[in-house]
1. Given that distance in nm of label points 7 Å out along Cα→Cβ at positions 32 and 80, derived from a single structure, equals 3.2, which label among P, Q identifies that structure?
2. Out of P, Q, which one gives 14.1 for Kirkwood radius over Cα pairs in Å as computed from the coordinates?
3. Out of P, Q, which structure matches 0.60 when FRET efficiency 1/(1 + (r/R0)^6) of positions 48 and 64 (r between Cβ atoms, R0 = 25 Å, to 0.05) is calculated?
4. Could you figure out which one of P, Q the value 25 for relative contact order in percent (Cα under 8 Å, 6 or more apart) was computed from?
5. Please state which of the structures P, Q yields -17500 when helix-only ellipticity at 222 nm (-39500 (n - 2.57) for each DSSP H run of 4 or more, over all residues; to 500) is computed from it.
Structure P
Amino acid sequence: MAIETVPFDAAEFLDTEEEQVRFLADAMEEGDAAYIAHAIGIVARARGMSKIAEDAGLSRESLYRALSQKGDPRLSTLLGVVKAMGMKLSIAA
């Protein structure tokens, strides 16, 4: 008998703002641009991609594309999305 599997979507498990912030902080600590963009995309999906895209002044499709594994979002896009999520980026020594 074959085992039935379903795709894993981390966005389904990031229910609270605290979990989302912790997830994004981990991505920032790794310092990998692709991972950071991917993590921002996961949190945006957890919060509702359409609403985040609208608040960031982007179409939903362009936001999905920018935050995809092959995407390379501009800093202005990332800042707009983070702001739309009610967060901010910071740097610490």
Structure Q
Amino acid sequence: MFWSKAAGLTGVFFSLISVKLIIKYGKLTIVRYAMIGMVLSFTFSRPNLYMSAGFSVLYTASLSVCIPAFISLTGEYGGRGRAPAVSLCSFLLLAVQA
């Protein structure tokens, strides 16, 4: 199980291209597809080590792209309470992840 989670760390590198993806496809589209990727990775993960590693990469990549887009959407629609909204959103995202 450790190796499947360690393989999932390769998905973190998708955060480096998240800005390009957000500019090309839009924030809302990226959040939608990233959420679908996370749901699929939970749904289809199996006890098989290789499948578990693959879906761990999908989950980590989806999360790496989703968080910046979601925080950007929160800042965009936050209005006058933008700063507290982004702070609370970031806290909740990372608290749920842990």
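1. Working: P: 2.7; Q: 3.2.
Label of the originating structure: Q.
2. On the way: P: 13.7; Q: 14.1.
It must be structure Q, since only it matches.
3. Numbers: P: 1.00; Q: 0.60.
Going label by label, the one that fits is Q.
4. The correct label is P.
5. On the way: P: -17500; Q: -26500.
Source structure for this number: P.
Bear in mind these aren't lab numbers, they're just calculated from the coordinates by the rules spelled out. Since we're looking at a predicted model, the values are computed, not measured. Cβ atoms are built from the backbone, for glycine too; each structure is taken alone.
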